[in-house]
Structure P
Amino acid sequence: MADTVGFIGLGTMGMPMATNLSRAGVPLAVYDASAAAAQAARGLAGVDVAPSPKAVAERAAVVFTCLPNDDIVRAVYLGPDGVAAGGKAGLVTCDCSTVSPEATLDVHRALAAGGISHMDTPMLGSQPQAVAGEIFFIVGGDAANMTKIEAYLKIMGKLHMYVGPPATGNRIKLMHNGLAAVISVAVAEALATCVKAGVSTDTFYQVVCKGGGMAYGTYWERRAKRVCNGEFSPTFMLQHMRKDATLALNQTRALGVPAPMLEETKQTYDEAMDSGWATQDFSAVTHVIEKRIGRTLSGK
């Protein structure tokens, strides 16, 4: 792994991912639009902070990106100082962002014209998993590129799965996060019913966790007690889940799949955004349900 790896996007997920690569001895060329993030990256071993995505691509054999949305992904890859402008034939790019399949395919086609292979590698997991190197990568694109990127995926994550041709990773990630968004609202409604019925939320929590029933899931385990304690510090912000739910809903509409539960969920996330909870954890969608019942679930 003597080749330089590029990393663009040093935010909540990207910085710990780049940190894990650095700790593993991988030479890095990095870029972030934030001067503070770029400065923080200078403290990592073996890191060269580049002035643009173009400069990162010029220096790297593989480039990873971790970016907020479709527009920024297109700009970073296809803009005048973007990856396409600096990358040479043979470069492999891996976009870890959660974006629309259309954005991924636009980038894939544009890069392919210059001999650059683009992989969509969206992630399951949030900041704690990024820090611990326990991300799950969902990988779409040309399977022949797996040998070039697997070593890096193993450093940053615990598992990865190749799922099919370009944009397949994004399609699956959107289906996953659309389902997760629906679950977050359903859990809030169940806990609200519990509170209004005068049932101990701790008792309900233990029944769901230990009873072997179908209501149990990782969201329940990781979030239900936090919600009941009024703890909404973010590991994945509500504004990001609203974005993902919107993309997931757009995908169902484009495919002609009726999704009334996802429609209602997206409207609930819209209300949460409008109410000022964008930067809290996505479980703060619970506040909308609390408004509807006229009390908090925590009693605070």
Structure Q
Amino acid sequence: MTSLKPITPEYIQQIITEEEIPLRSRIFAPGTVKTVFRYGAVVAAVIEHYPNIPRGMERARQNINNAEEAGRSFPSGMVILADEMVQSRGRFKRYWHAPQGGLWMTLVLVNTLLPESSLLVPMAAGVACCEVLRDYGIAAHIKWVNDVLADGRKISGILTETFTGSCSGEEYVLVGIGINVNNDKFPAELSKQATSLKSLLNREISLPEITARLLAKLRWNIGILHFEEAKYLEMHGGIAKCNETRVANMLADEHLLLKNYKGLTDIFNRRVLFGFDVQKNPQFEAKVIGLDDAGGLILEMGDASITVQQSGEIIYLD
């Protein structure tokens, strides 16, 4: 089984130079591509790798507290990688199977974005995961909010939490990402719901390679959030003017990240069961008819009324 060798910023930059810049330059001007990657350069500027840890989120919180208690600035964009996590959890504290062979990562960002932009950070991670899987020929789709499915089964999941530094009061965004790569054996309760790259491609994948590729795509998609926010602020007179006119009005045009997300999901016009914790407490059935500017799910009820849900989860009924 291929191991997760240390990933360096230089290796990530190599992937960006050889793969990402030519890919993004098909759509964007060279100056724009350079600027977006500059905004996203904080991602994985610092990388920690562990053979085994209980949970990536817990290690991230420890690192933040240790830095603040020592009077040091925390390096935004730190990435924590683990070969294996033995106490991993997904949403609602559900068990997440994270054995050797998978890609297990926690990205820690100091939250410098405006609220309207930071709402899209989980979607940026989802887009990056879906893009990297498609690079391997997998017909992957995002299931709202941030599960990635292939062949109707879950191959990747993302968990986003916020954390406030105990000394500074600074807000941090913690993004946990898991991709089933070479781990193709699952517990009985997950065997019909989960799949992996190895299972779908019938071959092992280089973990260092897919990790570097994912981090390169995270640099792009996180960079897009900062790039578009800076562009809008410049167009509307800066942060002071923005506060007067409301950011919601400023972001009236569809965000590029959200547009990309819509192109990678197959949720539209599907019947779903919705709930905050839908497995334990399903609330209602509806049809997905769109996403709002903040990524909220627009649902059409049985009586043709419309509701918008900003959090929760869905189960496909079709």
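Any read-out appearing in this document is the output of simple, stated calculations on the displayed coordinates, not a laboratory observation. Being a predicted model, the structure only gives us computed values, none of them experimental. Cβ atoms are built from the backbone, for glycine too; each structure is taken alone.
Of note:
- For the structures shown (P, Q), Rg/Rh (Cα atoms, Kirkwood Rh) is largest in P.
- Across the set P, Q, Rg/Rh (Cα atoms, Kirkwood Rh), for residues 48-111 alone reaches its highest value in structure Q.
- Identity of the structure behind -16000 (criterion: helix-only ellipticity at 222 nm (-39500 (n - 2.57) for each DSSP H run of 4 or more, over all residues; to 500), calculated), options P, Q: P
- Among P, Q, which structure scores highest (criterion: FRET efficiency 1/(1 + (r/R0)^6) of positions 144 and 272 (r between Cβ atoms, R0 = 35 Å, to 0.05)): Q
- Comparison of P, Q by relative contact order in percent (Cα under 8 Å, 6 or more apart) - largest value held by: Q
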